[in-house]
Structure I
Amino acid sequence: MEKRDFINNTLSILGFKALNDMQKASVSEFDNDNDYILLSATGSGKTLAFLLPVCDSLLADKSSNNEGVKESALIIVPARELALQIQMVVISLKSGLTTACCYGGNDIAKEKAALSNFPDIIIGTPGRILDHIRNKNYDFNLVKYLVLDEFDKSLEFGFTDEMQDITNSLLLLKKKILTSATQSIEIPQYIVLNNHKVLNFLQETQNKESLSLYRVDSPIDDKLETLYELICSIGEGQKIVFCNYRESVERISSYLNKKNVEVVAFHGGLEQIIREKSIAKFRNKSVEVLVSTDLAARGIDIDNVNHIIHYHIPSEKETFIHRNGRTARMNKTGNSYLILGPNEYVPDYVENEPLRFKILNPLPKPTRSPWATLYIGKGKKDKISKGDIVGFFIKQGELKGSDLGTIEVKDQHSFVAVNKTLTDSVVKKLNGLKMKSVKILIEKAR
């Protein structure tokens with residue numbers, strides 16, 4: 001395959017007329033001998049910006065390689081959700097390239113088996129990748145392309161030693177790409193870059209005009225009641241409530257749940273399956289409120305967020321920008337709210353004075369979603385597809401197409417949004433039946 005054939009064909013597959021300027025710059029820079037740093041806002045298409053030239057080069061290397069040496073790419077990410085998201089993007093490109101996804105909490109024996117098949121692209125978190133390097137589960141000398149995606153977050157999450165050990169173990173690299181959504185970054189000395197260039201598209205990808213900023217004053221230091229009143233006053237729309245601490249996420253989500261707000265929690269201390277359920281339920285709009293640490297501020301694929309609520313005021317401007325970057329994306333509008341206690345003030349880094357948001361009186365009740373999420377205990381590894389699930393629910397469950405919402409098929413399980421009024425009867429009808437000769441466990445996603 002000639003260089004660029006893959007990229008041109010892929011644009012057609014994805015339904016894109018052309019790459020954006022940032023993606024074009026990345027593809028062009030990849031062909032040069034130097035390494036590079038790509039700076040662009042969350043949601044601007046950074047994943048495709050590095051995946052397209054990486055895949056293109058791997059395919060070109062394979063077609064011209066007569067000695068059978070299997071070169072590969074390694075993509076290091078700060079969180080397992082981002083690893084899984086990138087793997088899904090690779091699959092969607094339909095390149096024929098194989099992947100292995102490695103992260104803490106996953107079955108390491110299955111990862112070892114996947115690595116023994118010499119995948120073309122390895123995607124993983126620093127700790128788990130270092131485990132495979134130390135246990136010699138893969139010949140990492142085959143890695144020619146290294147991508148450190150959102151590398152500053154990996155350092156912020158405490159992976160400094162792991163990142164250093166990984167980079168020191170990769171001896172035969174051709175190219176290093178670092179990506180970030182942050183301007184004020186410092187490259188650690190152990191990440192040796194070859195005559196590197198910085199592609200800075202941060203200013204071009206920010207959409208300040210589409211974001212409305214409000215302040216909400218709480219009469220007391222404990223802002224829980226004000227948060228509840230704000231959520232009720234806002235009404236319909238997807239809302240992310242950002243907190244600075246895991247304990248606060250648990251406390252706030254528990255309080256809102258008791259107040260009959262449909263809410264899910266998300267932070268790094270939760271088990272992987274719980275985190276997946278939370279994101280799936282928020283993404284398919286079974287719940288409208290996600291309470292999270294800054295883990296959800298970057299890297300996680302969540303579209304159509306209408307409202308960002310800063311329960312805790314971030315100490316740094318960059319964090320504030322990343323949180324707000326979850327809304328007002330792709331030419332859409334969004335709202336951001338600062339909840340301020342009696343001893344708190346609008347941070348100096350906020351450029352324009354926020355508007356004062358007025359709590360409604362009388363206070364409306366919290367909005368309720370018409371959807372509920374069902375969990376299916378089978379997924380891609382069982383050869384289950386979205387089409388299989390749709391057919392199963394319509395034929396065996398006697399549902400209409402309009403009764404089904406978003407469907408997500410993971411490796412080991414799946415999530416399906418269903419008309420809330422029908423969930424009990426659907427579970428009763430379908431649980432234990434066979435889909436494609438496989439017995440299915442179906443239950444409500446708790």
Structure II
Amino acid sequence: MQTDLILAKFDITSLNPMQEEASKAMRSGSDVVLLSPTGTGKTLAFLLPLIDALDPDSEDIQALILVPTRELAQQIEQVARKMGSGFKVNAVYGGRAGTLDKVDLKHRPAILIGTPGRIADRFRRDTYSLDHIKTLILDEFDKSLEIGFEKEMEQIVEGLPNVRQRILTSATSEAYIPKFVGLDQPTFINYLEKGRSQLTIKTLVSSKKDKLDALGKALRFIGPKPGIIFCNFKDGLARVSDYLADIGIRHECFHGSMEQIDRDRALIRFRNGTSRLLLATDLAARGLDIPEIEFILHYHLPPRDKEFTHRNGRTARMHSDGVAYILCWEEEVLPDYIADIYSEHLAIDELQKSDANIPIKWTTLYISGGRRDKISKGDIAGLMFKQGGIQKEQLGVIELQQMCAYVGVHASVADQLIAKTNNTKLKKKKVRISRV
């Protein structure tokens with residue numbers, strides 16, 4: 001596999017130092033523990049040597065990647081598919097029908113990705129051989145342990161008789177590695193300090209204990225930039241969401257109690273610019289493919305500095321700069337870890353309002369056909385250009401899934417595009433096209 005050709009697909013000219021060192025260690029065959037901040041490219045770092053080591057003549061599962069969240073499973077699957085190696089890749093996770101797993105796994109993937117709960121369930125129910133799994137990757141392994149997957153992970157690891165290499169990744173140095181993983185003199189690669197980007201922290205001080213009005217003023221001060229607002233719990237998040245809706249600020253919600261399809265669509269609309277703000281719990285603090293975040297805002301501060309660091313890592317990614325805002329009441333008792341952090345303090349009532357009324361440029365369309373229908377991104381783009389009659393600059397991000405696809409288009413042409421393309425054939429399938 002030619003690395004240069006793969007990197008070109010991601011608009012990358014070369015690997016960063018962390019990726020170079022990690023890939024070299026993994027190609028040596030030794031067990032590896034990779035510590036690097038969120039957004040530094042760990043997924044590509046382990047997929048490149050992994051795919052090079054796969055046997056093209058094997059029809060069995062050769063590598064297993066365990067992840068803590070559905071979104072991270074989907075992200076790794078998308079990256080692996082985009083690499084275009086020719087090897088079959090599938091992700092399984094809670095929140096989708098088990099019948100889809102059965103269809104996807106009828107022909108064994110070379111790389112199987114999944115959350116520990118769903119992988120353990122599949123291993124109990126299915127009869128395929130695990131003897132050919134030579135590589136085990138535990139991505140964000142500390143997060144999987146933290147949210148209660150230790151039992152399932154131990155069952156899975158004990159059921160793999162022939163693992164030769166174990167690769168663990170994390171974005172924190174405090175991760176405990178359990179004995180059942182079975183590491184054998186691992187190579188430790190630590191870029192937690194080397195990979196830090198320039199993060200500016202600013203504290204926005206509210207004169208009122210109820211910070212909702214202060215949040216509105218803060219967002220008008222920050223302006224129309226892509227960002228994430230973090231809340232600690234879904235009830236508080238719902239209250240903030242209602243307030244933002246009341247004052248006309250468009251946003252997406254993202255938390256663990258949402259249905260999977262709603263979480264997926266929220267991230268899609270956020271990624272393609274249909275919404276500029278993501279209102280989220282710590283579920284969005286790591287493991288998500290969310291590029292180009294210019295700021296994050298802590299509406300609620302987390303109880304521990306680890307979560308604070310992971311949240312901030314959403315904005316200062318891949319050596320780019322970012323801003324983290326702390327919104328607090330002037331008499332609020334802040335967590336102890338905040339005392340050691342340098343922050344510029346700004347009074348909410350003295351902030352200057354920026355131009356926050358720039359209209360949203362993009363909207364998202366749903367297409368009722370996907371990868372399973374042999375539809376490609378090129379097919380979708382062709383339909384939009386030829387039959388829809390839009391210009392190249394009016395087509396945004398295309399996200400292709402197994403059963404459907406989502407397309408970002410200019411809001412100004414969305415209605416006419418739907419009128420021209422809805423209920424027409426894409427490849428051999430008649431598809432419905434609608435707004436999300």
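Laboratory data are not the source of any read-out in this text; all were calculated from the coordinates shown. Bear in mind the structure is a predicted one, so any value in this text is a computation, not a measurement. Cβ atoms are built from the backbone, for glycine too; each structure is taken alone.
A few comments on the model shown:
- Among I, II, structure where distance in nm of label points 7 Å out along Cα→Cβ at positions 296 and 336 as derived comes to 2.2: II
- Origin of the derived value 2.1 (distance in nm of label points 7 Å out along Cα→Cβ at positions 192 and 280; candidates I, II): II
- Largest in distance in nm of label points 7 Å out along Cα→Cβ at positions 24 and 376 among the labelled structures I, II is structure I.
- Taking distance in nm of label points 7 Å out along Cα→Cβ at positions 176 and 312 as the measure, the highest value among I, II is held by I.
- Origin of the derived value 2.2 (distance in nm of label points 7 Å out along Cα→Cβ at positions 40 and 288; candidates I, II): II
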